Structure 1
Amino acid sequence: MANLGYMQVVRHCNQYCRFCSNPSSGYMLDLETAKRQVDDFAERGYFGIILTGGEPSLSELIPEISRYATARGLHVRMITNGSRLAQDGVAEAYLDAGLRHFHVSLHSCRPELEDFLTGVKGSHEQAMRALENLGRVGATVNVNTVINKFNADHLDENVKRWTAQFPFISHFVWNNLDPSMGRAETNRDTAHRLADFELSLARAMRHLHKLGRTFRVERVPLCYMTEFAHCSTETRKIVKGEERIVHFLDDKGTIRQTDFKHPKAEVCGSCTLDEVCGGLFELGDHYDLGELYPVFVPVEDVVRKVLADPD
C-alpha cells in the first residue's frame, strides 16, 4: 500500500488564509523527535512522508529531516505556500537534501483574489516565482487548492491557466473546505454549497483528464464527481485498505486514521457507490443533507479503475 505519513514540522505560518484549519502556535518539531517519527514510518513500511505545518519551510530543519528520511528509504514531500521557494537557492538546497516533491498551495489564478484568500499582498506573485524555480530545477510539482466560496466558480479557469503557464505541474489536489475549524469557523463568508462548485470542478477534471494529468479530490461525495469517482482520495483509501498517520504538534498528538467515511444522508443508502463513498464532512452542521443524492453506476467499475490506476 502506498501509505504516506504526515509530519507537522511547525505550527506557525507567514500567511493568514481565511479557511485555514490549523491554528497557529509556537510549537516546532525538533530534530530528534523528527527522526523518531521518520523511524516509525520506515518501520511500518510506509512509502513516504509529507512535511506540513503551518508553513514547514519556516523550519531550518527541513534539509536535515529530508536527508534522514531518504536515508531510511522514504519518499519525501512537502506542502508549502511557496513563499520561501520564491527565494533564490532554496529549491536547489531542498533537492540536494532529497526533497524533490512539492505540493504548492494555490487557490486562485486571479492575483487579487489569491492575495485576499491568503491575507498577504503579493502572495500570488511569490507562488508564481516558486513554481518557476521548482520547474527550473526539475522538481515534481503538484498544486493543492482548497475549494471555497470565492473560487468555487472558477476551478476550471485555474487549471487551464496553470497548466498552460507551468506545463511541468504533474498533479492537482482539491480539498473541499472544512468549515468547522480554525479561521473558516470565523470567516463564514468562505463557506459554500456543493452546487457552487459542481460545474467548475467537473470542467476542471475533464480538462486535466484530456491533458493526461492526474488529480485527486478530498472530502467531496461521489455524487458530485461520479465520472471520476476513482479519483476520490477517500474512495481510493477505502478500496485499497490504506491508512493515514499524522503526527500533530498540538494536543491531538499522533492520530492513525483507518476509517475514511463521513456522515451520509438517508438517500445514500440506495446509491450504488455507497460502500466506496467517503460521504461528506460536516454534513448536517454546515452542508445540507438535501444536497446529496444517489447515483446508479456499477461500483465494480470504480473499484477496477482504482486498482488499475497507480498512485
Structure 2
Amino acid sequence: MDMKTRYSDEDLLQLLGDRVSEVHLRQRLGMESENGQHVFGYGRTFFHIENWYSVHSLIRTSLRLVGLHGRGRRNARRHRLYRHRIVLPGLPQPFHGFRILQLSDLHIDVDRDFARLLGEAVAGLEYELCVITGDFRFHTHGDYGGVLAAMEALRAYLTAPVYGILGNHDTIRMVPHLEDLGITMLLNESEPIRRGGAAIHLAGIDDPHYYRLDNLERARRRIPPGDISILLAHSPEIYAQAAHAGFDVMLCGHTHGGQIRLPGGIPLMTNAKCPRRFCAGPWRHHGLRGYTSLGTGSSVVDVRFNCPPEITLHELVGGDAERDVAAQ
C-alpha cells in the first residue's frame, strides 16, 4: 500500500485526536483543506510568497535568463556545518557536551537527489540527538508522497533519535507516517531526554507562523519547574512568548536567513514578523538562548546566494558564561 494512503481520515482523526485538542485538529485540517493557497491574510505576516506559485516560476525563469539559476542551485546543495555552543547554568552534569544536530527547512522533495546529498553531508557527524525544526515539504499544499519517500532515505543516515515539528509548508496528515519512520513529532508536547540518571526536556509546538497553532502552555505543562527545557519552534516570531514561558533554549528556522542575500549579507526578505537580529544565528532574549537556522534546504526557488544552507551541531555546556559561543 502507498505510504501516503495507509491511514484513512478516520484513522488520522483518532490517532491525532489523542494528542491534540479537537479544536486544534479541526483548525489544522480545515485550513489545510483550503489548500494553503492564501497569498494574503492568515498567519503573523500578511503576505505569503511561498503560496504564490506563479511568482515562483517567474523568479526561476528570470534567473535562467540572466544565467544565475545554475549557480544558485549549486549553492543550495553545498551545505555548511556550523558548530554552536550553548552555555546553560544548571545543566545536569551528564549533559555536559551533549550534542544536538539541527536540520531545518529541509524542503526535501525539491528533487530526487537532495535527500542523498543531505544524507552524505551528515554522515560521520557525532551527536546524541537530531531535531528537525519544520518544513519537510517544498510546496505548501498538494501531494506529499515524495516527501515521505525522501525522508525515508534521509532517516537511514541519521544515527541518533530524531524529533521533529511541523512548519508552515507541512500537513498534519504526515505525522503518523513520519513517526512510522522513527521520527517523533512533537505537537505542543514535550519529551524527557534522559542521560546518566538526569533529564532535560525537549518540547515542540505546531507552526506559529501561518497556522498559528502553537500552544506554549500545553507544550511545557509536563516539564517540572527548574528543569532545563529546549523548545523547538518553526519560526523565531514567538521569541518573547517563549522567553516568558520559561524555556531555556529555543531552536528554530523558517527565515532561511533570507536565502538570497545582497553582498554583505543583507537579506532581501526574511518572511518573519520579528526584528532581524532573531532571524539568523544565535540570539538572546532575557534568559532565553535562541538559535535560528539559515535552513538546510531552499524554498520558493531552489537557489541560494550569499547565504549557504546550514547543518548545525549544538553543544550543551554547563557554566555561568554571559553568552554562548558560536564557531563556524
Structure 3
Amino acid sequence: MRSDKISRRSFLHRSAAAAGAVLVSPPILRAAAESGEKRTATDQVALGRTGLKLSRLGFGTGSNGGSVQRALGAEGFSRLLRYAYDQGITYIDTSETYRIHDMVREAIRGLPREKLFIQTKISGVPEKPLEVLDRFRKELGVDMIDTVLTHCAVTKNWDDERRRVLDALEEAKEKKIIRAHGVSCHSLPALELSARLGWVDVNLVRINPQGAYLDTPEPQWSARSDESHVEPVVEQIRVMRRRGHGVIGMKIIGNGDFTKPEDREKSIRYAMQSGLVDAIVIGFKSTEEIDEAIRCMNAALAAKTA
C-alpha cells in the first residue's frame, strides 16, 4: 500500500482519527429507534466527527453542471432556495464549476449566516488556491465557508497530484477561512484512497441501490453502472464511517435518471435506512421535487425507527 505523504500535522490528525475511530451511524440509529425519537429530512445532524452540523437533506445546485438551476434565473432560483430554507433545508451544496456562486449569494442574502451550511468545491490544481478561496468567499458573500472539497478526484494518487490544494485547504482551516475540507470522488481507486486518508474530513460519495453512476474501477461520467458496483462503494463508505469521516450522499436520483417515483423512493429509502450517510444532497428545480424528497425521507426515517 502506498504511503500517505501529507505533512506532520496531517499525519498526527490521521493517527488520532484512526485511534479513535468508531462506526458512527448505526449506534445513533439504534438509539433513535429505542427512544422512539422522530427523525426527519430537515433535522440538524452531525457530520461525522467534524463537530459540524447540517440539515439531513441538502439543496444541490449542480444538476447537469448547474445548468438546470441557472435556467431558473436569479429570481426563480432565489424563490426555490428560499422555499427550501422555509422547509428547514439549511445545507446548500455548490461548486465553482456550476457557475452559480453569485446566484447563491443573492438567494441567501438576509438569511442568518449561522443557520446555513455552505459547501463548495475547488477544481483542478490552481496555482494559488488560497486566492481562489478568497474569490469564492466574495462570490458567495460570506466570510467563512463551512466545507470546501477538492472536486472530482479520479486517480489512485489524487492526494499527491493535488498536494498544493490539500495543503492550502489545511491552512485555510487553521485560519478559520473554512471549517472543514474533503473530496468528491468519481472512481473507485479515488474513493479507496479517500476512505483511508486522514486529511479527509468530509466525503461526498455517489450512492444509490440501483448502482447508477457509482464509482467504478475506471472513471465514468455518463455511462450507467449497475447493482454489481454498489457493494465495492459501500465497503469504502464503511471504512470512512469507522474512521469518523463525514459522509454525504449524492446521485440519489441517479443523475436525474430516476424518473419513476418508485425508483426515487427506493433510493431515498436506502440512503436513509442503510446507516451509510450523515446527509444527502439532491439537485432541485421545483418546489414539488423538494416536497417529494422530504416526504420520502420522512417516511423512510419513520419506518427505520418504528
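We did not get these values from a lab; they are worked out from the coordinates using the rules stated. All values reported here derive from a predicted model rather than from experimental measurement. Cβ atoms are built from the backbone, for glycine too; each structure is taken alone.
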>> Given 2.1 as the derived value for distance in nm of label points 7 Å out along Cα→Cβ at positions 248 and 264, which of the supplied structures 1, 2, 3 does it correspond to?
In response: 3
> Here helix-only ellipticity at 222 nm (-39500 (n - 2.57) for each DSSP H run of 4 or more, over all residues; to 500) has been calculated and equals -13000, so which of 1, 2, 3 was it run on?
Replying inline: 3
